[in-house]
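What follows is a set of structures for review.
We did not get these values from a lab; they are worked out from the coordinates using the rules stated. The shown structure was predicted, so the numbers you read here are calculated from the model rather than taken from an experiment. Cβ atoms are built from the backbone, for glycine too; each structure is taken alone.
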Structure P
Amino acid sequence: MIARALTAALSFLVVPLVAKEADTYKVDTVHSSIVFRVKHMNTSYAWGRFNDFTGTFAMEGDTPSAFDFTVKAASVDTANEKRDTHLKGADFFNARQFPTMTFKSKDVRKAGNAYDVTGDLTLHGVTKSVTAKVEVTGTGKGPTGGTIAGFEATLEIKRTDFGMSYGAPNMLGDDVRIIVSVEGGK
């Protein structure tokens, strides 16, 4: 009887646990970059970037939980107009037929001080599961007072897995490293 009275008296102290929803951040393309590198003639790396992309990512506190990006293939930029025209053509990105590349995460797992983010990468009309190493680079308040967060992701792909075999592997390497550095606000 005393136990029942005590339980009833203290029941107002019991607060139901509610899982915190993830906060969604919109990518700030002014403060974000997508760059890549590929080996040329088995000697040095040629670098490029994509200038037109959009995306969102979700954070639960300081922990990333989801990523969704779209990149316009025709925005490839290697600082060489002739090479960029070739990259936009049928030998590589075929930007007319495949105007966008997308990445949608499926799983995020803690891996030491970083995260392994696995998702579907669609490139050149081919969708493959890839895993990126993601490091949260910071969270805080932006210049207007809103919450911002950033991360850097690195992943390696084989371009031939996505149907881009021109010049592989001797003239132009098969392995491509992609680095995504993003800042976003909610």
Structure Q
Amino acid sequence: MEPRTLLEILEVAERLKDATRHCYTSKGRHESVAEHSWMMTLMAFFLREEFPDVNMDKVIEMCIIHDLGEAFTGDIPAFDKTSADEETEEALLYGWVKSLPEPFAGKMLALYEEMAKRETKEAKVYKAIDGLEAVIQHNFSDLSTWIPREYELNKTYAYDKVAFSEYLTALRDEVKKDTMEKLNK
């Protein structure tokens, strides 16, 4: 890849450092989309032994690229995102990805398609991590930063995404225990 091309790609991806999410860090600062993706990637790294039959390198790739569309649209919380928002984000993202040099464009498009279908073990693990990271981060943040709908959402969110795995369901149960403890203080 030409050095200038790499710099142009990184300039787009760097926007995720400034794109804030609705969630806060434990110190009270809005979390960035890049920080969310990093934490997901770290989770995938540590989950490798729990999923020996899953290509965790691919899961890590999915975690790294999954929110690149938000470099164009910013973060819209899952509970507020409409199908129109999703279509806009996908169109902008796919337009950008198709402009990338090969083999990167083809590889990223294939990953996005696999992630969207959620049929492979890798796509299921990635999506579970995405949901789990959100509720874990909420538990790390101060309760004063939660909006009213998050009180119930943090008890239920992502159970559908982890249902395929006993381990991830057990992890989600532990996260719920933390949520309940936080809410009962």
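Table for the structure above
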read-out	value
Among P, Q, which structure scores highest (criterion: distance in nm of label points 7 Å out along Cα→Cβ at positions 83 and 115)	P
Comparison of P, Q by mean count of other Cβ atoms within 10 Å over residues 107-114 - largest value held by	Q
Value 16.8, 51, calculated as Rg and Dmax of the Cα atoms in Å, for residues 75-170 alone, assigned to which of P, Q	P
Comparison of P, Q - label where percent of Cα pairs over 21 Å apart is highest	P
If distance in nm of label points 7 Å out along Cα→Cβ at positions 27 and 43 is computed and equals 2.2, the structure in P, Q	Q
For 3.0 (distance in nm of label points 7 Å out along Cα→Cβ at positions 35 and 147, calculated) the corresponding structure among P, Q	P
helix-only ellipticity at 222 nm (-39500 (n - 2.57) for each DSSP H run of 4 or more, over all residues; to 500) from the coordinates reads -20500; which among P, Q	Q
